[in-house]
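Below you'll find a set of structures to go through.
None of the figures in this text is laboratory data; all of them are computed from the coordinates on show. All of these numbers come straight from a predicted model, not from anything done at the bench. Cβ atoms are built from the backbone, for glycine too; each structure is taken alone.
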Structure P
Amino acid sequence: MVLRVAAGRNPRVLSDTVLPLAVNPAAAQFGTLFETLAATGGRAREIRITIADPLVRYFVIEAPSGLRSRAELQAAIAARFEEQFGLAPADWEISANLAPGHDSYLACAIPRNLLEPLHAGCASARLRLRSLVPYAVSEMNRWRRRLPRREFWFAAAGSGSVTLGYLAGNGWRGVRTHVAAGKTEAQLPSLIERDGLRLGIAHQAPLHCSGLVSQPVERAESNTLTRCGAGLWPGQNETWSREHRLALSGIWP
């Protein structure tokens, strides 16, 4: 999905184009994407890219003790990634949110074969890359001020997948992206039960979920589920809002 958006306090979608783009992370090709950007970009010289969660890898790392440098920390994060996924860290761009006061951190890895063509395409098109973030990270950043300080589950629902994580007071306990067929909200209870067993979480905790669009918004909350950003895009219907939800993640009202 390629969108041209008028920036400002109340962003407006000026044009939208659906691309039949099948991305192979091992050998990503984005020629069609940048051709479309050139054709529809107008005077736009900046770009924001949101990456669907199935293309990335999320994991949690406990704060290692006795580290003497940032290089040792990065090596520990890379080792944890290789241990969990059995993949070569050199082929991935790995970063972690090292929140102060936490003893475990959320980390994310993006394939370099995906990143490098995007950076090269932006440079060739003379586009300033303002942000390039995975969907769940974008959603957490967007709604973090509305999330509780106590323990809770957070789910970022996308098209065909949902990333589910558990955040305790002292850090993340676990994060995993699941395939979601049909209505995501109907599958969340079983996913939470499964991940809770895996993580050793026996008690109930509130669930905050983004990405589920509904109208009216008043129907979007219950005793067990609170939705973030559940309203429709201004002036658009529910179908349009669902189809464009991921692409507009960082600025959703």
Structure Q
Amino acid sequence: MKDFDPYNSLVPVYLSTDLPKRFQQIGTAVFWELHGEPFLLTAAHVTDGMGGGELQVPTESGFSSIEGYVGFIDLPPEVHRHQDSVDIAYYRLTSQFARELSHFFMPLPQERSQLIGSALELTVCSASGYPASKSKKNANAYSSDIFSFRGVVAQQKTYDDLELSPDQNIIVHFDKKLAVHPETREAFPTPGLRGISGGGIFAWPKGSEISNDWSLPILVGIVHAYKEREGPIIDTTFLPVVAAIGLGRMKGYGGVR
């Protein structure tokens, strides 16, 4: 699976509401396989949108509401989602829905992901997803574009300053004003990062930090925030993801097959 293109596993997530009547892209999800089971991984603030409507993704039937068991890490009543330093959610998809999703996307194989001990082990990562500003509607057809935002992984002081843990979080330095095109190395005006929440954070191997070979990076976490003024992209490692999935498995995923 070394030549697997991870872009094939990134899925744009749309929110459909009746009041007001609206259909818009609000995030990204990673189509992922664990122990032969199909999952969509995303940010919890993306699934929070279910309270106001339905989350839908492109399938062979058109845009379809996601079918499966949804799990996330509960917050105390006094804690708001924007204070959540983990901010992850997942769907254990039904087998039928996973087949329909596979019409356009491919699940990222388990061997192309890694449970890291600490983000301090990493050097350079790319945060990948669908910026909401790139979502377009032409007649009755919707389209969007994937972008990757690459930067150096922070050192311990940055984690301390932001009161985050490198065991649970990955902080990637990224300044839009200094962005360059990966091939020309010339200044490149990037889109905003709104909409890539729930996308993948891919670690580049040491010695290949500036490579453009997407068969090399490994999925190590999920994107959930970008502090544009300060610069860092904040992500969550697989540690909380695997813990949440473990609880869901104990509950039998609510009977989802």
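Which of P, Q yields 2.7 for distance in nm of label points 7 Å out along Cα→Cβ at positions 71 and 135, as computed? Structure of origin is Q. Looking at percent of Cα pairs over 23 Å apart over structures P, Q, structure P comes out largest. For which of the structures P, Q does the calculation of helix-only ellipticity at 222 nm (-39500 (n - 2.57) for each DSSP H run of 4 or more, over all residues; to 500) return -8500? Value -8500 for helix-only ellipticity at 222 nm (-39500 (n - 2.57) for each DSSP H run of 4 or more, over all residues; to 500) corresponds to P out of P, Q. Looking across P, Q, the calculation of semi-axes √(5λ) of the Cα gyration tensor in Å, for residues 55-198 alone that yields 28, 23, 16 traces back to Q. Quick check on the output: 23 is relative contact order in percent (Cα under 8 Å, 6 or more apart), derived from one of P, Q. Which one produced it? Derived from Q, not from the others.
Given that mean count of other Cβ atoms within 10 Å over residues 7-14, derived from a single structure, equals 11.5, which label among P, Q identifies that structure? Of the options listed, only P reproduces it. When volume of the Cα convex hull per residue in Å³, for residues 87-166 alone is calculated for each of structures P, Q, structure Q gives the greatest result. Ranked by mean count of other Cβ atoms within 10 Å over residues 151-158, structures P, Q are led by P, which has the greatest value.
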